[in-house]
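Scrolling down, you'll hit the structures one after another.
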Structure I
Amino acid sequence: MRVKEFGETDLLVTFFTPTHGQLKGVAKAARKSRKRFVNCLDRFSLVSLEYAFKKEGSPSFLHCGKLLDGHEELRCDFGLLSAASYMIELTETLFPSGVSEPRVFDLLKDSLASLTSAKTADAVLIAFEARAMTFGGYRVNLEKCSKCRRPYKGEGMAVFKPERGGIACLRCGQPSHLHPSMTPEAVEVLGKIQEGSFSLSDIDRLKDETLNLLKKALKLHREYRLEQRLKTSKYLE
């Protein structure tokens, strides 16, 4: 996830694991080693890493690593670099050290791998963000109006209400800059993504209008729930 110089020859590595979530580890003499960490400590890399825990609260000790997928293309294109960096920052924010969520490891791994093959990075980002927010406990309520509680049956426009974490019917809210409208298709797609029943190939075929509606709603949802604007989001906008 992140790598920075530590001392004269060491590296301090932040990495994400399926069993322990986000961890930090010191790779001793990694800047001069030609055997233990060959090309495997670059950002976004998928690595088989051997490490040992020290005392609780301190960085682990990295023994060695084997590169599985370097994702070099993500570091060579500004758009892909921005998208991948955004995924990393959102993961760090939602799942800090000490929070383990195996599904997020697979989500991040698969999403990074999909960035170069998707028709547009927007599709991957929408799918990633909606799932990550769901895993983090910030699922958008789409089943009923968040004010009058009438069930939404997929007929007619809805309005997204970030302060309520869900949608509202047009009787209870009108579209505005802070409360964007959502078509029945956008509501249906977001629901399927949150449930995990909408594949990347499905979302890659969506109309630009639907993608834009989902981007607006998810941006407002993320910033309201996390109470911050991610640093990397400005590069995507």
Structure II
Amino acid sequence: MSKGIAYGVGVGPGDPELMTAKACRLIRENNVIAVPGKVPKDAVAYKIALGAVPELESKELVPVYMPMIRDRELIAKSHREAADTIERYLDQGRNVVYITLGDPAVYCTFSYIQHLLEEDGYRTELVPGVTSFCAAAAALNVPLAEWNEALHVVPALHNAEEGSLKWPGNYVLMKSASKMREVKEMLSRTDFEVQAVENCSMENQKVYRSIDEIPDDSGYFSLIVAKEKKEK
């Protein structure tokens, strides 16, 4: 019996209408859907996909829980357990569709499982989705990069700890919420035009047009766009 394929499928940032036709097709055509979290139907990725593919409700849902902790040994253990869970289905010749927010190639939990699956000889495929930062740019109605401008997509926490944005160009600061106050202090020392989006493309989306508007306690799904000021 041939083994199944593990698909890492991006469901976009929040609006079901932003899901790709390919993502929807793969969910419809396959019965095993892996969902990040302890309770699949509570997961944001599940709710997004359900809005575009109602058939998802009748699929076999596989919870894949990987806690957000700093203990590297426990993290590695959770990754191994997740890969083992998916491999049991693949060994039966069944494909597994792992749905994930945004795009599976950008800061995605599936990446850790993907490496282990491939090391174990299983086939994986990535299906791109609309990234949160592209959706945020659309919500702000601004281009992220023009002409020869550089665009840097970086984790905000690391750069806040370093205290600087050292490369010329425009920035997307991901994972901003946990250290929003420090990130704002860092940005206040720059000459960037700063805007942010919280819960991008979801029903409770909020847009902030300046550093001062961004709350220190903004939610987990918060993203900052910092652009170099253009000479007039």
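Quick note: the coordinates plus some simple rules give every number you see, no bench work behind them. All values reported here derive from a predicted model rather than from experimental measurement. Cβ atoms are built from the backbone, for glycine too; each structure is taken alone.
Quick notes on this structure:
- Source structure of the calculated read-out (relative contact order in percent (Cα under 8 Å, 6 or more apart), 22) within I, II: II.
- Here FRET efficiency 1/(1 + (r/R0)^6) of positions 178 and 202 (r between Cβ atoms, R0 = 30 Å, to 0.05) was derived from just one of the structures I, II, and that gives 0.95; the source is II.
- Entry that produces -9000 once helix-only ellipticity at 222 nm (-39500 (n - 2.57) for each DSSP H run of 4 or more, over all residues; to 500) is calculated, selected from I, II: II
- For the structures shown (I, II), percent of Cα pairs over 17 Å apart, for residues 58-97 alone is largest in I.
- Read-out Cα extents along the principal axes in Å, computed value 65, 37, 29, structure in I, II: I
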